[in-house]
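Right after this note come the structures.
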Structure 1
Amino acid sequence: MNNNLRIAITGIDSREEMNEAIQLIKVMQKRITSEGANDVKSWIRPGMKVNVRGRRSSLTEIGTVERIKIKKAVVDIDGVLWDCPLDMLTKVA
C-alpha cells in the first residue's frame, strides 16, 4: 500500500470522514471494475475459447463463450454453463 495513502487513512478521526472515504472507495472500485469489463468486451466473441480464473484460487479452466451479457458471459465448461464475470476471463494463448 502506498505510504501517502496509509497516512491519509490513519488521519481519519471521525465517523463522517470514514463513511465519506468508504463511499469514495466504492465509487472508484465500480469504475475500475467497469473499465476492466469494457476491455474484455472489446475482444470477446461467442464461440471463443477463454480461460476462466477461479474466484478463490489461481486455478483456471478453459471454456467456450456461449453468450455475452452486460456484466457477465455465459461460458460452457465441460458441458456445464456458467455465468462468469467478464473480469475473470482471459484469452486462451
Structure 2
Amino acid sequence: MNLSDGVIRTSYREGLDRMVPMQPGKVYKTTIDLGATSNRFAAGHRVRLDISSSNFPKTEPNPNPARNAVYHDAGRPSYIELPEVTAR
C-alpha cells in the first residue's frame, strides 16, 4: 500500500530558477518532501522505500538515462524520519 510519494528533479535542487546538472559518479544529498500523511503501524510492520527515475504519468518523463543508488557511510547512515504521534 502506498502511503505517500514525492518527486525531486535533482537538476533543480538548488532552486527552480536555474538548472544545475548532476555529475556522473558524484554523490549528492537530497531531501524529498512527502507532504503530510499519517498511518498507524502495528508492531512488526515494515516500511519500504522505493527510489525510481520515473513516475510517469504522474510526472513528466525524464529522458536521460539514470542509475540510482542510495549511499551512506558507516558513521552516518541514510534514514527515513518517521516521527511518532500519540493519538488522543
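Bear in mind these aren't lab numbers, they're just calculated from the coordinates by the rules spelled out. This is a predicted model, so every value here is computed, not measured. Cβ atoms are built from the backbone, for glycine too; each structure is taken alone.
Which structure, out of 1, 2, was helix-only ellipticity at 222 nm (-39500 (n - 2.57) for each DSSP H run of 4 or more, over all residues; to 500) derived from, given a value of -12500? Attributed to the structure labelled 1.
Using distance in nm of label points 7 Å out along Cα→Cβ at positions 10 and 66 as the calculated read-out, with 5.1 as its value, let me know the right label among 1, 2.
Considering all the candidates, the number was obtained from 1.
Out of 1, 2, choose the structure whose coordinates give Rg/Rh (Cα atoms, Kirkwood Rh) equal to 0.99 when calculated. Clearly, the read-out refers to 2. Looking across 1, 2, the calculation of distance in nm of label points 7 Å out along Cα→Cβ at positions 2 and 34 that yields 1.3 traces back to 2.
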